[in-house]
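Some structures are shown below for you to check.
Values quoted throughout were computed directly from the atomic coordinates according to the rules given, and no laboratory measurement underlies them. Since this is a predicted model, take the numbers as computed values, not measurements. Cβ atoms are built from the backbone, for glycine too; each structure is taken alone.
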Structure I
Amino acid sequence: MKKLLYTGLLLGLLACGSQSDTQDQTENTSDTTKVGPIQKKVNDFAKVTLTTDLSDLSENEKKMIPLLIEASQIMDKLFWREAYGNKEELMDGLTEAEQAYAEINYGPWERLNNDKPFIEGVGPKPAGAQFYPEDMTKEEFEQWDEPNKDGQYSFVRRDENGELYLEPYHVAFEEEVARAAELLRQAAELAEEEGLKKYLTLRAEALLDDNYLESDMAWMDMKDNTIDVVIGPIENYEDKLYNYRSAHEAYILIKDKKWSERLEKFASFLPELQEGLPVADEYKKEMPGTSSQLNAYDVIYYAGDCNAGSKTIAINLPNDERVQLKKGSRRLQLKNAMKAKFDKILVPISEELVSEDQRKHITFDAFFANTMFHEVAHGLGIKNTIDGKGTVRAALKEKGSAIEEGKADILGLYMVTKLHEKGEIEGELMDYYVTFMAGIFRSVRFGASSAHGQANMIRFNYFQEMDAFNYDEETGQYSVNFENFQKAMNSLSEKILTLQGDGDYEGVTVLFEEKGSISPELQDALDKVTEAGIPVDIRFNQGTDVLGI
């Protein structure tokens, strides 16, 4: 089939694909007239039940899920220690509402409100979370003669003499990772698909020595598995000091094979799209791996980093540049969580902030595509600086995550535009543009402490300066200016790709300073959304009881 028929097909598959899409997923708890301020903040996260149809799983596959959930719960505990420290000490003495909000934020700081403390007497959140000594300065770290100090899988500690040293995760978490590894081995014994069996076995070994390359390669090789799991120290968002350290998390996923078959072909367009990027040739000289995969899943469990604050609805992994250049990456679309955010957040936002005549362009088809191509677009651009100074991620330090998310957002829109021109996706291009604009309002609410929030602030301000959308002061609503929208897309794509390829830390810093803030006009729009009682994000009912296993 030449075209992926988003219109009708996606929603039709949603209707029959999982229980969570056909039942009332959420509890609308936005009535705040009788609740305190902290409970109001809790209620800003709409409840979603994470479930799916497990009837096609074999008995062995069903037995795997509780093992994987227990291993995921261990990752959750490790992330608490990385993000805050001792969870039990924090929870002791808090009210029920404060405890619930601390669970959402994995600590006493509001992740979607620039990490402001919500517990009295709590100071600012350390930029390096618990990965570094709180009294360590950047100058001290940069003068430290330790070749592995920028490693992903270790803590920086002080010894009894006050000297810095590295403590590997597998040493700091020795007891916990041993148990998690045993659970993964037990799951591997039950696995009927050889690729999954190999990955789980290698991932268990990796947890014990922090060498993840071989298991990442094995994860890339999986093709026919129904159950999927992402587990271990993955993303480096939590390290806002340097963006070096990776934090623990886990997802448990059930593949929707019908959707995945229809999506798989889009990864094959990456080399062609890379060549056509609107930037000088030296910034697109790397060719993405050709074994990249694009699949759709229902997620049945979140733990750790991915469950903190705003919830992930799509995944692009592995992050290891060596794997990406050799094999590409896998893009996982979490459609049940995506549908919940569309229904409960994006549609209500559009009713407040998008001009009435353009609301017809807000569609789940476009939301799904924009989100999907965001993840695919992580494979575009450049991973290593053009002057041979190392990876883009290392060169841009703590600003690397936000600029990478900004790149993926804007190049995802570029991909949609080019594939639409080729006739590979259907629907009006305005559907994708207007839905993209509405998505900015959704994500900018994540705040400056979120890489996604920062990226959206920059894009909003950049697009506004290029007249990519119009603002009606009388209605307080926005509408897309089609031609300028495309010009802004190409211009911002070129700027970000150039900054990344140059490893231009100072240039990225200037971009953040000039564009990475919320203007009074944008704040008025966000206040309007808040006053309407629209949830900020979602939280989950999840686990074996919910799944009935």
Structure II
Amino acid sequence: MTQERAASADATAAGTRALAEYRRQRTIGDTRAARQALQTALADAAESEWLECSRALVLGGDLDAAHAVLAAGITVHPDSTDLRFALAGILYERGEPAQAEFLLRELLEQRPLHAAATFLLARLLRQQGRLSAAAAALRTLFVHDRHPLATVIQAVELLDDCGRKQDAAAICQAEIAAGCTDPRIYAYAGMLELQLGAFEDARRHYTYVLAHDERAPEWNIPIGLSSMQRYRDAGHPDFQLFRDTLRQEGLSEKARSATLFALGKAHDDIGDYAQAADYLRRANAIAHKATGWSRKQWRRRVDLQLARPSMPFKLVPPDSWTPVFVVGVPRSGTTLLADLLARHPDVCNRGELPWLRHVAQSLSLHDESRIEAFEQAAATYAAQLRQDDSDAAWFIDKQPLNLLHVDLILALWPNARIVFCQRNPRDTALSLWSQSFLDDAHGYAYDFADIAVVIRDCLRLMARWEQLHPAAIHTVAYERLVADPFATMAEVANWLELPSFDPQTLRQPSVAISTASLWQARQPIHAGSVERWRHYAAHLPELLRIPER
């Protein structure tokens, strides 16, 4: 054994003995003496020993001791990047974000290519609703140099989660321009460009993926291609591409279902409703078999909301901004309405945020007399809604099924405004049944009986909320919205008390749309989807069992 290895072994043994003595003294209740003894034993140890000791303490659930060890270790090894990064991680876990941010920014000043520190800082900022700052941190990492593909993908996914799709797409495009040939980057680029409305770029990158990776159907490339345009005739090459995809060996049921949805949409575009219905029926049968959505659980959830008394308190409303919740059955016009509202310079549309559902779940565990828990939840959600990039005074969350939580919304923000979108149930049902959803939250959409239950229950819930909170709710009919958008939006704006609302001089639509309406919402408003169900009445008799109103 060399002299260096012997010294390392002695240090390891010293660290092990120090941990054993620390745990012994903690057992007898002398925590302060135990920590002091541990730090004394490590005083001459290498940086790696301080790190190993802190890791062992973290694994043992003793964050306070790990914090003390790392802080002491930094005084012995003040230039250690690893010790400072580890301490920042402990501070983050302990709920001390300001101290963690300070350490991380200091570290990144010296080591701007430290990817792990950059990602930890970005996640910390994201948790606080500082999503523009999070995106800036990630952009800075990629200014200096290229990074391994795994790091690129991690950054793209985090930026996408932060809603910074332009930044995520720019990283993909830069990687491609630098010579990257990995189809995964092209697939991410196409997905982001699709949501940003850059349909030609998205198609070019999706075409590359199809030519270079047999996994393209598993990455939803066919359904992506079908969603970026309206087909005019069956001679378009996508029709054959989709049919060829279905013949591939080893195609998963999920990819098969998505490709069938793409073919159904393509045939619907050209008015071949019989063939569209056949493809969509096959697609829905596969998706319905795989979904974990439960009608019983849904009904229990709705019945619980209908039976519970109204919230017994209201928090103090914010005085400088108004939350606006656009709700309704999905595919009832929520994307269009939110986008039209967001063209006003004082309105910011955050899209479909997942946060309110999490807030409601966490608060269900708290007694309603514990107001501080509700205040903290309101502050947490508000940070994600307002973020750090807008001076708007009205902020939209257009998650349609926030409809389940209207009573909670108006307890947390008494000044909140609820815009309820309503559409002919048969058109809504057909639109839902025609979509391939990426998450199981919409598992009801693959069966007309389940869709009918969801539509009925949403109407029951809204009747309850309107009874309790009539002044806070405004209903918009989809059919009127598309027939006379200017007059309809003027009424909504007047109800919201938006200043100087002139629909004919509004700014351009939102940059990114992530919902199933990503193509439709960018087209001129039309009434072509009104009573669309009639095209399918002969092919889908289940539709006729759903009441028109």
Notebook entry, point to check: Out of I, II, which structure matches 0.60 when FRET efficiency 1/(1 + (r/R0)^6) of positions 425 and 457 (r between Cβ atoms, R0 = 30 Å, to 0.05) is calculated?
Noted result: I
Notebook entry, point to check: Which one of I, II has distance in nm of label points 7 Å out along Cα→Cβ at positions 113 and 465, as calculated from the coordinates, equal to 5.2?
Noted result: II
Item checked: For helix-only ellipticity at 222 nm (-39500 (n - 2.57) for each DSSP H run of 4 or more, over all residues; to 500) computed as -18500, the structure of I, II it came from -> II
Item checked: At a computed 61, 29, 25 (Cα extents along the principal axes in Å, for residues 89-248 alone), which of I, II -> II
Notebook entry, point to check: From I, II, which structure was relative contact order in percent (Cα under 8 Å, 6 or more apart) = 13 calculated on?
Noted result: II
Check: When you work out mean projected area of the Cα convex hull in nm² for each of the structures I, II, which one comes out largest?
Finding: II
Notebook entry, point to check: With distance in nm of label points 7 Å out along Cα→Cβ at positions 193 and 345 derived from the coordinates and found to be 2.8, which of I, II does the value describe?
Noted result: I
Next item on the list: Using distance in nm of label points 7 Å out along Cα→Cβ at positions 49 and 273, single out the structure from I, II with the greatest value.
Entry: II
Check: Comparing distance in nm of label points 7 Å out along Cα→Cβ at positions 105 and 217 across structures I, II, which is largest?
Finding: II
